[in-house]
Structure P
Amino acid sequence: MDKYRGRRFSRVRRIESLDPDVEYLEIFKLSTLDFERAHFMLGAELFMNPYSNPRISRTLTQTGELVYNAPKRAVDTLLLMKAMAEHGFDEGPGRDAVRIINRAHSRFDLHPEDLIFMACIEAVSFVRLAERFGWRPITDKERRAVAKFIVTRSTYMGIRGIPHTIEGMGEFCRQWMSENSRYAPENQKLANTILEFLVSTAPKQMRGGVRRLILGLLDDGVIQACGLDRVSKASKAVAYITAKGLGALGPGRDDSDPLAPLITQVYPNGAPSVQLMGPPAVKKAD
């Protein structure tokens, strides 16, 4: 524990005292705060990676909600996921979030392997971005807690077959991407809609740079499958250096909320209660 001396390591000291098989929710929350700056690309990856599969994109464009009301759908999804991470799955806002997401998923004929991928890619991206851009190494307990959180959440959402380790999840994602990622117009429509929304949350003078940063850090295969603009090697290098510098700034504050810029775009007066989120037909939780 000597290597974790100092105030900035207070969260990781707490993490190292916890059991990732039992206290995974607390570890997940602490790790999320510690790697807040390294995770600025997490939202982009969680949406763009699935959109590289025409089967998912065609299914999600059927209702038109993700094309014409993408900002609200994206923010609601992130807020519902946040509610589960903060409150668990058995009571209060966490339980309501599980029910709303399950009802939303029931509206679509999603392939079981696609649901597994969308769960796994969250854990894989969480760990990979922390490893790549974090101000400190991510610990084994954090990796185990992230996997445990995703497996447990998936169980409550009726998703079976989730690998139980980050390594297993990573292998599943690589295989899934290899077999399913290819260009389709629906991919491009969804990807461009989400990209424009993410970029719009930045100040106007910074939007060009934010766009280049996101495109410079996305996987080349995802860029191609989503029909997004390719960037040069030089731009990729600049994006990496920028992201590395941002992550090196250190842990986030206890009162920080990385979702705030996105929430403000959709809910200027603040986010509503969990029960009022989701598509109109599935908002109300029992």
Structure Q
Amino acid sequence: MEKVKIATPAEWEHFVSAHYYPVSLDRIAPDFVALGRFADLGHGVRLVQLQTGESGFKRTRRQIDDSPSGDLLFLMQLGGHACLEQDGTQVVVGPGEATFFDPTVPYEGFARGPQTQVVTIVPRREILRSSRVAVPLQVHSMQSTLVRIFHHLTREVAPDFEPHAAQNQGLARAAIELIAGVHQGGEALDSPGYHASERSRVEEYIRQHLGDSTLTTASIAAANAMSVRHLYDLFAPHDSPGTFVRRERMRHAERELCDSATATSIAEIAVRWGYRDASSFSRAFVRVTGRSPTAVRTTKRS
């Protein structure tokens, strides 16, 4: 993660406005200092870890009109207390609690004493069914299953995050799914709907990487921010990740073998769909289809 040390109120206001959206800061302690760590996970998801001193903050109607935002902020409070007021609602968020900030509605707050926070910025279109719906202030306990899992995810990301790493796409999608679950009241993680959504996301990732010869169950799990065991559970009991990969590869390969308009060799087809050579491709093709690539090509083109 990118680290930034902030030593002045002007630097702090610039950091917040640059990484979130324009806000105004006041009541900043004379000895104020802050440390920020920032990571862009892609898909519009940004993660900010903060250690800050005491300060006040607000987003005004003019700032909303001049600098509209298409994001939502999800704040997890790890240390200190933040007092917030938005649209007539007042809350105090303490250690082990979380809340949403909606930048389309004016708000103000005060961070009382030293603060430790994790702020996640996500596109509101990913969380809300309608972009016109405002998200009210509401305190969520980190004892909630989804919030606790999301906190664990951010702790795993922070030490090892590398820009453009292969797993970032999966991390971003996992963050969106968890935050959306918190907003919607939390669909059970073992519910059929949640598993179907997860499996659909994994299958789409696999289809986009069928030509990668290094694609393995371990790399698929890492890219989608899950364990190998959980990946297998998504496909159980009647399928497996490896079987799905082979089946999809062979479906595409068979289509090419049957295409009389192309003169692509079997070796070229093998490489295109993730195999290092024609012999390993042929063995896999026979296991899946019961016929050799040569037999399929001869039959379909005769």
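If distance in nm of label points 7 Å out along Cα→Cβ at positions 42 and 90 computes to 2.4, which of P, Q did it come from? Write out the running numbers ahead of the final one.
On the way: P: 2.4; Q: 4.5.
Of the structures listed, the value fits P.
Identify which of structures P, Q gives the largest calculated value of volume of the Cα convex hull per residue in Å³. Intermediate results must be reported in sequence, preceding the final value.
Details: P: 131; Q: 159.
Once volume of the Cα convex hull per residue in Å³ is tallied for P, Q, the winner is Q.
One of P, Q was used to compute percent of Cα pairs over 17 Å apart, for residues 82-145 alone, and the answer was 59. Which one was it? Before the final figure, lay out the partial values.
Values: P: 59; Q: 45.
Comparing all candidates, it corresponds to P.
Out of P, Q, which structure matches 13 when relative contact order in percent (Cα under 8 Å, 6 or more apart) is calculated? Please list the in-between numbers first.
Details: P: 31; Q: 13.
That value comes from structure Q.
Suppose distance in nm of label points 7 Å out along Cα→Cβ at positions 10 and 26 works out to 1.5; of P, Q, which structure was it derived from? Intermediate results must be reported in sequence, preceding the final value.
Working: P: 1.5; Q: 2.1.
This figure was derived from P.
When helix-only ellipticity at 222 nm (-39500 (n - 2.57) for each DSSP H run of 4 or more, over all residues; to 500) is computed for each of P, Q, which one produces -19500? Display every interim value, and only then the final one.
Working: P: -19500; Q: -13000.
Matching structure: P.
FYI, it's all coordinate maths here, none of it is from the lab. All figures in this text were calculated on a predicted structure; none of them were measured in a lab. Cβ atoms are built from the backbone, for glycine too; each structure is taken alone.
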